[in-house]
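Values quoted throughout were computed directly from the atomic coordinates according to the rules given, and no laboratory measurement underlies them. Model, not experiment: these values are computed from the prediction. Cβ atoms are built from the backbone, for glycine too; each structure is taken alone.
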Structure 1
Amino acid sequence: MKWTYPLNTKSQVNKVGIILAKTQKIDLEKEAIKILNNWRASHSYPLQIFRNRLEKFSTDVDKDAITVKRLKRVPSIIRKLREPKATKLTRMQDIGGCRAVLQTVTLAEKLFECYYLKKRLKHKRVKIQNYVLNPKPDGYRSIHVVYNYKSDKEQKQIFDGLLIEIQIRSKLQHLWSTAVEIVDFYTNQAIKFGGGKEKWKEFLRLVSSAFARWENRPLVPNTPTSEKELYQKIKELESELSVINRMLGWAHSIKPFERMKAKNKYYYCLLELDTKASKITITGFSKRLEKKALEQYSEAEERNRGRKEYDVVLVGADTIEDIKKAYPNYFVDVREFVKRIKYIINKRLT
């Protein structure tokens, strides 16, 4: 298989990052996007190496673990470049990312401790962020490990230094993160990036604390420590925001897809979600069509740039079914999250 190699120096890539962070000139931006797309695509090979290892380690710990990989979306990269304390483009740690979702927090922590904390890899570990033991103020909980890729093979050393992020989550943590993305997309907010409406943010923070209680892990900062008070606040906000009804309505608005069999195996899948047309389009690519997949990903982003009702991502997994489980926000699968909220609402506390 032919992988995409970086065509520009790190200095050239960082200059492009500065252009994309500041420019309002469309012609300059188009040329910059070409360089950015190559830089992003060059992460594909090291990303696959880390994903293969993550899959092996995860299934050793939990036979039902789901692992996927993805290349960060261009709009997300540009948004990050425009943050006040933005890093250089070549130092962005999650352009290539892979994720493992395990059934319980205990299994997730076991995977992290046995294979990424204690085990030594040839790649340099550059950062660990344990948001399970130290939840973010917005409610995000997961474990992140960042590696600097290094190869023993001379022909692959061109990829040395590329950063790959590994996310390790429990099923509950994944349900919460998915809910945030669904709310953001369908209400045109940016809670995931620190924005959004205060009541929605508060609701999601409280729910994250409820999930943390169930996992017997630290609560989200500045949320009630009393279960009764926590549940009561969740009930009040759910009623005010009509969370359950709205989520179920979003789910019903998306037309089902039947063109691809769930058991078919693909190396990459391009997911395109269009809420205005109420549909999701899935295009599968075999292993030998990696370059074509990356090209169509870039073309789809450029074609729909600025459309708030449209979202696209290129992901890698073993089957369509695995993608549905790992990226339920693209299929608006809210059933499990809604089930948990109903449990909180219906629970009687004395």
Structure 2
Amino acid sequence: MNPNWRSFLESTEAVFAGDTSEISSFGDAAGELQAAGRQMVIVPLAHLALIEASGEEAKPFLHSQFTSDVNHLADAQAQHAGWCSAKGRMQASFVLWHTANNYHLLLAADLLEATLKRLKMFVLRAKVTLAAEDEQVLLGLSGPQAAEALADAGLPAPEDALQTSAANGSTVLRLDAGRFIVATPAAAAAGLWQKLTVKARPAGTPVWRWLDIQAAFPLVTLATKEEFVPQMADFEKIGGISFHKGCYPGQEVVARTQYLGKVKRHLYRLSSGVPLQAGDDLFSPENLDQASGKVMSAAPTPDGGFAALAVVQSNFAANLHLGSREGPQLQAVAVNPA
């Protein structure tokens, strides 16, 4: 995190989580969660990061690596994408968009270093440059007046989900009906924050994770790296896979999984009375062979409980337990019921 940006947040009573850049709260974690369900909140998104791909061959390079169709990504549009190992397991997930000849890849911050290093291995002689956008600050804005607040700050809000707009050196990505991510230069972040907090309440990272769960936003993190074939996280249902493009790492596995109908695991929302975290294994007493699922992301809820997105083996979803077959029982509801 940019040190000046961190100092500014500390001056606004941000409470950092241990020695990380993530913010636990702005002094009232429970109140912030309550607010997220009914009013506008603004969240510093330190758990996310950006990679920029530039150069005249950036488009074909990314198209050859990712599960989605980068070649046909239109101006001012964004899309989900996965980057798979040769075995078809996601090493990272992205939301990507482009400005001029540059592409911007939004991913989990704890995968930034490894993803950037490994992607560079495949560049070879291609005319493409990959770099972390360290001087960009990411802000999340959610709530019924979010578009109005952006306009007041001089930023046009895209009309539809997975569209982008740009003004005053900042880019606005509309994630869904009520949520936006703003990427802005670190030098301008404090001023933009002050404009947006006229109407938005500051909130910590757990609030954004809860909103992600409500929106069924699948994010691969270090805890779940190489755990899921894209269809297990329902990536084909959000436009994150193209079955009509050329080869990419893991393409044969992804295609075979789709056309042979062998996807037995899908994305579920979990409800729990005990805390959950990404990477937790889920078990069913009816499945003695292996774990029946894995938590993808987790957060506390406004009602005092806990929620998660998880990849779950569908035929065992009715009887899931955390950590062992005798662990706390969880409630699971399919994000996209069959």
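Quick notes
- Among 1, 2, structure where distance in nm of label points 7 Å out along Cα→Cβ at positions 206 and 230 as derived comes to 1.3: 1
- Entry that produces 0.80 once FRET efficiency 1/(1 + (r/R0)^6) of positions 86 and 238 (r between Cβ atoms, R0 = 30 Å, to 0.05) is calculated, selected from 1, 2: 2
- Structure (1, 2) behind the derived value 1.26 of Cα Rg over 2.2 N^0.38 Å, for residues 214-253 alone: 2
- A value of 20.5 for Kirkwood radius over Cα pairs in Å, calculated from one of 1, 2, originates in structure 2.
- In this comparison of 1, 2, the computed figure 69 for volume of the Cα convex hull per residue in Å³, for residues 94-133 alone is attributed to 2.
- Among 1, 2, structure where helix-only ellipticity at 222 nm (-39500 (n - 2.57) for each DSSP H run of 4 or more, over all residues; to 500) as derived comes to -6000: 2
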